[in-house]
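K.L.:
These are the structures, in structure tokens.
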Structure 1
Amino acid sequence: MRPDVSPTGHQRILGEKEIIVSKTDLTGKITYANNKFLTISGFQESELLGIQHNIIRHPQMPRVIFKFLWDQLNAKNEVFAYVLNLCKHGDHYWVLAHVTPSLNDAGVVTGYHSSRRAVDQSIVQSTIVPVYEQLSKAEKSTTSPKQGLESSYKTLLSFIQENGGNYDKWLFSL
């Protein structure tokens with residue numbers, strides 16, 4: 001989270017037919033942001049281009065979800081995840097993100113592309129928030145951020161196993 005912004009608790013809602021799109025380089029720096037991204041986040045394009053995508057990371061978002069995301073992307077897999085984002089002035093918004101590696105003709109990853117859609121708020125509140133709270137609790141269970149992330153990752157893997165062993169199948173069953 002940006003140290004100069006505190007969450008306001010006010011939620012912005014992405015319209016059902018609206019799509020947020022961004023692209024990043026290999027290090028996660030934003031190279032493209034569509035107008036919907038700019039509008040909902042409150043940032044100007046000049047404030048985002050060349051900046052790490054985690055500029056919109058909400059402090060209540062478990063770090064392990066991003067570890068999982070990056071693990072999938074590094075394996076050249078697409079990944080879907082519910083994400084809580086922080087706007088420029090502290091508001092927040094939930095999205096269902098679809099992130100894919102961008103490949104050149106030789107199959108080499110050159111960056112990443114993310115499309116985000118509106119979420120069903122009842123699914124977020126009934127399922128995603130409790131799971132993310134459990135993951136965050138595991139992350140905070142130790143004084144070491146590294147050990148906390150490892151603990152949270154084990155919790156996530158255990159959760160996936162308990163819910164059929166397939167993350168995508170579980171996510172799309174919601």
Structure 2
Amino acid sequence: MPRVFQRQGARIVARFAPEEVELLRSLQQGIRVTLEEGDAQDPVVSRLFPRAVTDDDEADAELRRLLRDDLLASRQAGLDALVAILDRCEPHRGRLRVTLEDDEPLLVLGVLNDLRLAIGARIDIERLDRRGVSADDPVAYRLAVMDHLGWWQEQLLTLLEPDDPDLETEPWT
């Protein structure tokens with residue numbers, strides 16, 4: 001299976017199969033609807049907007065009330081940006097190719113993470129025994145998609161690592 005993300009000089013280029021672009025569009029639309037229409041009891045909504053204050057329900061509710069609109073707008077902006085990136089794809093040797101500009105690799109990384117979290121929440125990944133999922137189980141497809149998105153995240157993370165192995169970061173003091 002070919003890598004989706006590759007570095008070309010200072011740029012990162014994505015080469016998607018057409019069905020991968022359609023999958024991303026479908027996932028983007030599904031999560032958008034869930035975020036707009038879902039309530040706090042929806043496992044996807046609660047996973048993407050986790051409790052901020054664990055030992056005080058009243059304080060947590062107040063903080064959620066204050067931050068919810070900004071957090072929702074931020075997630076929606078990321079989803080919209082993903083669609084804009086996909087809209088720029090051009091056919092190239094049977095795949096759809098796009099160069100990620102500026103902070104777009106980080107944006108894509110964040111959206112992929114949100115998509116994986118949403119899928120995981122929907123299938124209750126924390127309680128799921130992968131060994132017990134048969135190939136004809138509808139959960140198997142969702143697991144495969146979640147794993148595929150994780151593979152893309154790994155590719156992007158590898159490409160975003162500093163090029164200079166001697167680069168050291170200062171410890172927090």
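Read the figures in this text as sums done on the coordinates, not as results from a lab. Please read all numbers here as calculations on a predicted model, not as lab measurements. Cβ atoms are built from the backbone, for glycine too; each structure is taken alone.
K.L.:
Looking at Cα Rg over 2.2 N^0.38 Å, for residues 50-145 alone, point out which structure of 1, 2 has the largest value.
P.N.:
2
K.L.:
Comparing relative contact order in percent (Cα under 8 Å, 6 or more apart) across 1, 2, which structure shows the greatest value?
P.N.:
2
K.L.:
Please state which of the structures 1, 2 yields -19500 when helix-only ellipticity at 222 nm (-39500 (n - 2.57) for each DSSP H run of 4 or more, over all residues; to 500) is computed from it.
P.N.:
Computed on structure 2.
K.L.:
When distance in nm of label points 7 Å out along Cα→Cβ at positions 58 and 154 is computed for each of 1, 2, which one produces 2.8?
P.N.:
Of the structures listed, the value fits 1.
K.L.:
Also, I was wondering about something else. Out of 1, 2, which one gives 13.9 for mean projected area of the Cα convex hull in nm² as computed from the coordinates?
P.N.:
It must be structure 2, since only it matches.
K.L.:
Given 0.40 as the derived value for FRET efficiency 1/(1 + (r/R0)^6) of positions 66 and 138 (r between Cβ atoms, R0 = 35 Å, to 0.05), which of the supplied structures 1, 2 does it correspond to?
P.N.:
Details: 1: 1.00; 2: 0.40.
Source structure: 2.
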